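Scrolling down, you'll hit the structures one after another.
Read-outs: derived from the displayed coordinates by stated rules, not from any lab. As the structure is a computational prediction, the values presented were derived from the model and not from experiment. Cβ atoms are built from the backbone, for glycine too; each structure is taken alone.
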Structure I
Amino acid sequence: MTEHLHFYPDDEKCLSFRLHVVFSGILNCGSNWTNGMHGHNFCEIMHITNGKGITRTKREKYEFKSGDIVVYNSGVFHEETSADEELSILFFAVDNLHISGLKKGSLVPEEACPVIPAGSYDDVLKQLLSVMVDELTKKEAHYKAISNNIATMFCYYILRLYDIKAENPHHTDLCNRAKQYIEENYSKDISLDKIAGSIYTSKYHFMRIFKDIMGISPMKYLLDIRLHAAKEFLANTDMSITDIAGEVGYENPLTFSRVFKNSENISPTEYRRTVRTSSLP
């Protein structure tokens, strides 16, 4: 059986900007790294590929994590700080950025949050930036044109992500309510059906919305909340592993220990010993 299909673009109005890549690069750092408050006369874009941290602007503080995109318009002073784990970032900067309705050098509205989850586009955006870094490293024929076009594609994806967020405030509300439910009930027996039921929507609709907005599945978000709470108990209390397991939603302490080690590459007991040893004077 032969299948031969054609797909034609609609006559959609395109934005007119011809970006120039200023630089691209990779950052890998440990915990408590910071680069200090600084600004640029170009737009800088970061893709968080591992870890989490905080970005501060002169206006506010924002958290970011793996799978997030961070956008700094030209002239925005900012600094990043890594959290208590290794942080990896792919980044690039562009100038000659002109978008109708925005200041020169701006990719997103001035009042917009600079952090937005890549959602289902996470993998393709990582691939685009990896190719850009490779092109600028090797500097083979036409690398500037290829890099500029990759940057343009990446920026269009960012515009799409902001459009999705702006055009679906109901989806954002559903996601926020689901997060609140998870954060308030992580110590209980939680299922996808229960979370979806708490916000009065279908399981599959909820899963798609949550992944698009947060960049991770609801159950991964639940796991992260439980592990964070477990680390706090391990570091700051003398509670037994069995009691901690119960506090973070695991009836079986062996299951809790297995999940913890699979995620952190260290057992709960070893984690407690390591944290307390490192805090000694």
Structure II
Amino acid sequence: MTRILLAAITFIATFCSCGTTRAEEEKKTGDSTATTTGITVLLDNYFNNEWKDENGARVAWHYLWSDTSMGGYSELGELFKKEGATLATLKEAPTAENLKTAAVYIIADPDNEKETAAPNYMTEAYATIVADWVKAGGVLVLFGNDSTNCELDRFNILAEKFGIRFNKDNRLVVQDPHFEQGQVNVNAGNPVFKTAKNVYIKGISSVTATAPAEIILKADGFDVMAVRKYGAGTVFALGDPWIYNEYIGHRRLPKQFENDKAAADWVKWLLENSK
């Protein structure tokens, strides 16, 4: 009788546990694999490899998925996950092997000597590997920065493979609280920004694009964003890390800026081009 009773209890417990949905389990565990699209967004942590001291410990920071500070990409990562993408980080130099599972590869703000004691620089060999990956269907994001806060000479080895160049200048200089100095209006029919009418960007390197690369966003007197179809793949270039936590939401920005809409538009465009 006791054995029968135990078996019944076990059955009921098993049955009840089946009533917990996978979505509920994911909410508890943080596991989002069941709702993913199979698209992996890979963020570089080799060319950008910054550290800071925090409570006596040395911690990685600046433009990382795990960084929840104003300069992190944690909120951007959430936008990708909302669309079903899986996040990953590449701490080593790019190779054909470690890029092959990525659909999108983001390189943001490559280090100069000011930011990292021993920077990892772009080389011709690395650039060729990345270009071959794009040609095979990868979506590459090149985020630079203004000339004093980013290494651009070697980064241009990669950018120029796609007819794009970072100009090593400093545009959209903003003097707080004059946020309007960083406003760039989105042109009607923009191929990337379907809902955003303006974006806020500050302290950028302008870009130059040679056909078939094309400019998709301009400011007064200089070009801001460029794209290029390359083989089966796509390249997006902007001279700024741009959509980090400080400028997706409105913790600092006045409400008229539409970086939140622009970020969502941009994420969807990248993922659509990765399919």
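What to note about this one:
- Source structure (of I, II) for helix-only ellipticity at 222 nm (-39500 (n - 2.57) for each DSSP H run of 4 or more, over all residues; to 500), computed value -7500: II
- Highest-scoring entry among I, II, by mean count of other Cβ atoms within 10 Å over residues 100-107, is II.
- Kirkwood radius over Cα pairs in Å from the coordinates reads 20.1; which among I, II: II
- Sorting I, II by relative contact order in percent (Cα under 8 Å, 6 or more apart) from high to low puts II first, with the largest value.
- Highest-scoring label, criterion being distance in nm of label points 7 Å out along Cα→Cβ at positions 244 and 260, among I, II: II
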